[in-house]
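Before anything else, here is the set of structures, which you'll find just below.
Read-outs: derived from the displayed coordinates by stated rules, not from any lab. Note that this is a predicted model, so its numbers are computed, not measured. Cβ atoms are built from the backbone, for glycine too; each structure is taken alone.
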Structure P
C-alpha cells in the first residue's frame, strides 16, 4: 500500500509540474520530462526492482500482468482517479520492469491553442481523402489529430471511428457520433478494424498508427471509397513519408499504391515541438498540400522533388520546416540554437535568416 501511495504521488507530480512524461527505471530516480528535457526527482528514492514492479503492477489488470510477463512489454492506457490519463508502455530491461508514462491532457485543445497553422482547419473540412500527421515520437502527432477530430465533432453530424493502440484522448460525441476502438480489447488489430469499418457506416476514421502494408493498403482504399482517413507515421518530412509508405509494399505492388496515394492524399503535416524561450513547447510545422504538382510527382516517382514544391508554394498554404523555424525565431519564440538542432537542413536555415 505504501508503494501504491508513493506512485500516486508521482502521478500527481506529473500534472503539478506540467510534465509530459514519467519514466520508471530501476537504478534511477523517477524522472519527469518537462519542456523536452529529463528532470530526475532527486527527493525520491532510487528505484529498486521490487518498487518498480509494484509501481507497474498497480496500473495493470491480472490479464495485463500475465501479458507483460509473457510478452515482456505492453501498451495500455491508465486512468488516474479521473485526475489524469496516461498512455503507458511497460517493459522489461535487464530483467527488471520499467515503464514510460505519457500524460494525455483531459482538455482537447483547438488549432489556435496549439499554435498550428490555419490550413489544418481546411484539411478538417474535407469529406474524403488521406491526411497524415508525421514526426518523431513525442512531438504532438496524437494531439494534432485530436484537434482535427474535435473540430469535425463540433461542426459535422458524421460518424467518426478511431482505431488506437491504446486509446489516448477521450472524445464526447457532439454533432458527430464517435466510436473509439482499442486494439487488443475492442478489435484484434488495425487491419481488421479498418476492414470492419466498411460495414459500420463510417464517414471519418482515425488510425492511431500505420504499422504495416496491410493497414496502409486498407487506409488508402478507405480514402478512395469516400472516407476521410487520418493517421500518423514516424517519419521526418513529407517526402520521407511518401517513400516510407511505398517502400513498405513489395515491388510488384508499388506502382499501384503510388497511383492510389497520388489520387487520395490531401496533405502531410510534419511537426516538431521546440522549447520556447519563455518556457513550454511550440510546434514547428512543415505542410505539404496535395496539389496537381504534388500528385504528379508522386505518380511519376519523383519524390525527391517534393521539397522544392513545398518551398515554392507558400502562396497555396504550403510551409517548409525551415520557414516555420525562421518565423518562430523572428517572433522571438525559439532560440537560434534550438532551430538549428531541429532543422533538417541547417545551411538553408541560415540562408533564409539572412534573406
Structure Q
C-alpha cells in the first residue's frame, strides 16, 4: 500500500471516530468516549499533515498543467519557480508523515519517576546532583508539570546524595526519556584553593510510571521495614516511625520514602517507585533483542553510559550521543533544556526513519 492509500485509510478511520463521538448512543459510555478521544488525538497530527500534503500535490499538478499548456509564457515562468518550492515542501511533508506513521512509544504519555544520584567526585558530585535536581525542577515548572518529592538524601552542605521524585503532566516520559545516563561536570569546586578544574559525575534515571495492572506484585515477595525519618522535620519526624523501606525479594530492589509525615503516604509513594523500577526492568528485558539487532544512537537506557558533559569554564554543554555542543550552560542549568531535548528527539526520529527504510 503506497503512502496516499495508507493516509486515505487513516482519514476514513478519523471520520468514523468523529461520527462515533457525536453519536448519542455513546454519551453515557465514559470509557468509550475517553478511548475514542485519545485515539482521535493520536491521529490528529497525521490528518493535518495529510491535508497539507494533499494541497501541495494539487498545487504541483496545477502548476505542471500550466507549464505544459505553454499558453502564457509569463504565467509558465511563475509556475516553474513555484514548482521547485512545492517539490521541496512535498519531500519534507513525506518525511514528516513517515515519522508520524511510525509506531508510537506507548510510554510517551506516562508520568515519570526520576532518580538522581551523586557519582564519583565526593561533595562536588553531590553539589552537581543538586544542580541537576534544580535544572529538571525548573524545566518541569516551565512546562507546567506537577512535581512530587518521594525521597531525598542531602549532604547538609547544599548537595544531595540521592533524590527520587515524580513528574506528572502531558507527554512527560516522551520529553525526558533521553535524559537517562551519566552526566559529567567539569568545574572548579568552591573548596579548591588552586583553581584547578575537577571532573565529577551524577547518574540520572527516568522511569515511566507503571499502573497496577501492568506490574503484578505478590505481597509475599515484599519485606517492609518501618523506621524513623532523618533530617529536619520537627517532633513528628524525630519521634514517630513513619519512614518506609520496601525490599522486593525476588529482584533485590530496595526503595524507601520518608518525605511524608504519614506512614501510609510514604508506603504508597515507595510502592509507586517499586512498580516503576520493576516495569523498567521488564521493558529492558523486552527490548534486549531489539538492542542486540540495532544499536540505538540516542538512548540505551543504561545509567552507566556517559551522555553529557557540563563544562563551566567554557560555559559549554556537550551531548556526546549526537555530537551537539551549546554555549549557554548558565541558562541550561536554570532549566532551559528545550533545545537539547528537541535535538535528541530529531536524532531519534532520523534514526527510526532510517531503520524503517532498511526493513
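General observations
- log10 I(q)/I(0) by the Debye sum over Cα atoms at q = 0.12, 0.14, 0.16, 0.19 Å⁻¹, for residues 135-246 alone from the coordinates reads -0.69, -0.90, -1.09, -1.25; which among P, Q: Q
- Here helix-only ellipticity at 222 nm (-39500 (n - 2.57) for each DSSP H run of 4 or more, over all residues; to 500) was derived from just one of the structures P, Q, and that gives -17000; the source is Q.
- Source structure (of P, Q) for mean count of other Cβ atoms within 10 Å over residues 71-78, computed value 16.5: P
- In terms of FRET efficiency 1/(1 + (r/R0)^6) of positions 23 and 151 (r between Cβ atoms, R0 = 30 Å, to 0.05), the structure with the greatest value among P, Q is P.
- For 1.03 (Cα Rg over 2.2 N^0.38 Å, calculated) the corresponding structure among P, Q: P
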